[in-house]
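Please go over the structures that come below.
Readers should treat all values here as calculations from the given coordinates under stated rules, not as data from a laboratory. Note that this is a predicted model, so its numbers are computed, not measured.
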Structure 1
Amino acid sequence: MTVIGVGLLTSYAGFAADFYKHEIENSVAEIESIWTPVHVPIFVGMFIAAIGFFWALRRTQPRALPAA
């Protein structure tokens, strides 16, 4: 669960930086690409959260008992 939280916080920080870039600085969205440095934390955070989700999902699956 901690990994998912780190991913969500990273994405949230990326969204906050993107909001600042577009609303406060009035940066024009037409001249930037999806790979600008302010967008990278959003994608990295999503990736970390997805890895954490699948890791938690794998840890909660029941394991087969050995044959007696």
Structure 2
Amino acid sequence: MWRPRGSLTTDANAEVGAIHPKAMPVILTTLAEVETWMTAPAEEALKFQRPLPDGTLRIVARGVKEDPALAT
């Protein structure tokens, strides 16, 4: 069964930008943000389409991707 899916992105913050400089997902961090996102008029909800402040995210894995398809 086909189910539509989507994601909303925004500019990358410092942590994400070090890995993927083009964009990062929009991340809602509080229940109030989720409630606004789901119920407010679009112009108010879209205020959340912004990167998280630098320092909010923590990198939990580092290293070279071990994908044989990427071998040179």
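Source structure of the calculated read-out (volume of the Cα convex hull per residue in Å³, 82) within 1, 2: 1.
A value of 31 was computed for relative contact order in percent (Cα under 8 Å, 6 or more apart); which of 1, 2 is the source structure?
Values: 1: 52; 2: 31.
Going label by label, the one that fits is 2.
Out of 1, 2, which one gives -5000 for helix-only ellipticity at 222 nm (-39500 (n - 2.57) for each DSSP H run of 4 or more, over all residues; to 500) as computed from the coordinates? It traces back to 2.
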